[in-house]
Structure 1
Amino acid sequence: MTSSQVTDPPRESEFTAYFEPIAPPAGDDPEYAYFQPTVAVVSVWSPQIQHGGPPTGLLVRAMEKAVDPGDGQQFSRVTMEILGAIGLGVNRVRTWIPRPGRQISQVCAELEVRGADGTYRSVARTTAWRLRSSDSSAIQDLPRPPLPELPDDLPQNTGFPESVEIPEAWRHMGFIGTVTVAAQPGRLGDSTAVWLRPRLPLVAGEETSDLARAFTVIDVANGLGAGDLDPTRWSWMNTDTTVHLVRQPTGGWVGIDAKMAAGADGYAASFADLYDTSGFVGRSAQTSLLAAVDAG
């Protein structure tokens with residue numbers, strides 16, 4: 001099957017991207033970059049908040065723009081910390097470089113959301129390490145071979161197909177309904193590995209970089225890793241996403257093979273192997289608060 005053969009095509013809608021760039025509202029700090037999120041970012045947990053994926057992509061985009069692309073360094077580790085509910089009001093982003101360097105550097109970005117009273121609060125922060133790139137192919141040693149099937153060889157769906165163990169109500173909800181998905185058996189126990197590709201650009205009027213596109217979907221690992229955990233009985237919202245890369249992801253597709261480890265004390269961690277169509281690119285880890293849903 002080719003990438004043009006996608007089932008469940010999305011309906012025509014009013015949005016063409018996850019974020020619309022806007023001018024700074026009157027009186028707001030012009031040192032920030034301002035955006036209006038569209039309904040394409042909506043979370044499966046609530047229609048009033050964003051899924052973790054698009055804001056992560058937005059912060060990675062900001063960090064890419066803050067650094068010199070010709071400095072010979074590449075992103076090696078990115079951590080996204082969710083500090084609060086990421087709302088749908090005006091979003092603004094700032095970046096800074098706390099640790100410059102020729103071989104190792106650190107870059108940070110922060111996302112704030114404007115509330116109904118016009119004030120902003122910080123809701124997410126990313127920190128990334130960038131390392132000098134050099135030829136280490138002579139000692140390359142990857143823990144996993146490429147996924148056995150590529151997305152163009154698999155049936156593709158808008159949202160999650162029935163073969164993926166995920167809550168039924170989430171299969172096409174909000175952000176998930178804007179992502180093309182192709183599934184195959186995973187390698188982590190009874191997991192299902194999925195190929196994911198956003199159908200929309202991250203920011204209207206821009207071409208999304210391969211790195212930002214990958215980070216727009218990696219947060220999905222938290223839901224995938226939970227398998228058939230019932231959201232009417234349990235919630236497992238993640239507080240963070242940390243990704244360690246061994247090379248830069250390329251192309252439009254990201255492969256995720258995820259599995260949650262749920263402890264007995266009210267919290268869990270989801271771990272995932274990450275791929276592009278050339279093979280293994282790294283691993284992610286996410287912390288989740290487990291909470292029983294009050295049936296009353």
Structure 2
Amino acid sequence: MKDIQSTGKIKALFLLMRPSQWVKNIILFLPLFFAQEMGDTDRLRNVAILFASFCLLTSGVYIFNDLMDADEDRLHPVKQFRPIASRKVTPTTALILMFLLYGASAACFNLIQTSGNQIWLSSGGYILLNLAYTLFLKQVQIIDTMIVACGFIIRLEAGAVAGDIELSHWLIIMTFILSLFLAFAKRRDDLRNFMETGQISRKNITGYTIDYLNVILSFLSSIIAVTYILYTLSPEVTSRSSEYLYVTVPFVLAGIMRYMQIILVEKSNCNPTDILLKDRTLQLTVVGWFIVFALLIY
């Protein structure tokens with residue numbers, strides 16, 4: 001019986017770290033991938049260590065968020081099962097784990113071979129941004145989604161620094177807009193849950209309407225498509241990679257349309273990580289884009 005209880009506690013602590021969210025840190029490799037430097041073992045090593053560091057760091061951030069939002073999470077049909085909200089992990093245990101993760105992340109950062117303190121500034125900025133977000137900025141409509149998008153840009157910048165890559169303005173723009181799109185999709189999911197159950201799992205959703213969020217999502221998805229098309233046709237890009245990048249456009253369009261179908265038609269959970277890990281159509285679209293894009297630029 002004790003062994004079963006111990007196993008359950010270990011599982012709860014592991015789930016508290018939200019390992020499924022680590023997939024978001026793959027964005028750290030994008031500067032290296034788009035710069036066609038994935039074959040450079042030294043740069044790849046640095047970014048791989050950074051990936052491990054950010055997985056630990058973001059897990060610590062998620063724990064702090066869960067500690068602050070435990071009461072609200074208990075009102076959510078999905079979030080109520082999180083370890084702290086369901087009382088499987090005590091706040092004290094969660095705090096200890098959070099600081100251990102921060103310490104382990106800092107130890108990993110020391111293994112990255114880069115000049116200057118940009119990596120430390122990026123990680124510190126990421127923590128401060130998320131602390132501000134969790135404590136008060138997440139209650140400010142529109143600004144909250146901007147903060148989420150900025151978090152991805154910080155990851156992108158850190159990946160560029162670790163890989164000693166000059167970050168492309170195209171990559172920054174596309175990442176920011178795509179992050180906004182995904183953040184607003186989650187707000188729509190929260191609002192839909194409120195309309196169906198009457199329970200407010202996020203206080204700032206009362207300032208939104210479904211029609212407004214549908215317009216925002218349509219607007220952002222259009223910008224993503226146009227920006228990507230312009231990127232594939234840009235002389236700056238085609239001159240150093242391939243003039244046939246435009247053949248990857250159908251994959252991007254298909255991915256956007258499938259995501260919109262999940263949100264608007266199937267009305268499924270709009271957590272982008274869950275969707276990516278479960279939806280076969282979206283997975284095939286992403287893998288297809290990656291294979292064709294990689295063949296063209298490498």
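Quick note: the coordinates plus some simple rules give every number you see, no bench work behind them. Just so it is clear, the structure is predicted and the values come from calculations on it, not from any experiment. Cβ atoms are built from the backbone, for glycine too; each structure is taken alone.
Looking just at volume of the Cα convex hull per residue in Å³, for residues 117-196 alone, which of the labels 1, 2 belongs to the structure with the highest value?
1
Suppose you compute semi-axes √(5λ) of the Cα gyration tensor in Å for every structure in 1, 2: which one lands on 27, 25, 20?
Computed on structure 1.
Using the calculated result -22500 for helix-only ellipticity at 222 nm (-39500 (n - 2.57) for each DSSP H run of 4 or more, over all residues; to 500), pick out the matching structure from 1, 2.
2
Given that FRET efficiency 1/(1 + (r/R0)^6) of positions 165 and 245 (r between Cβ atoms, R0 = 30 Å, to 0.05), derived from a single structure, equals 0.65, which label among 1, 2 identifies that structure? Show your work: numbers first, answer last.
Values: 1: 0.65; 2: 0.95.
Considering all the candidates, the number was obtained from 1.
Given a computed value of 0.25 for FRET efficiency 1/(1 + (r/R0)^6) of positions 21 and 277 (r between Cβ atoms, R0 = 25 Å, to 0.05), which structure among 1, 2 does it belong to? It would help to have the intermediate numbers written out before the result.
On the way: 1: 0.25; 2: 1.00.
Corresponding structure: 1.
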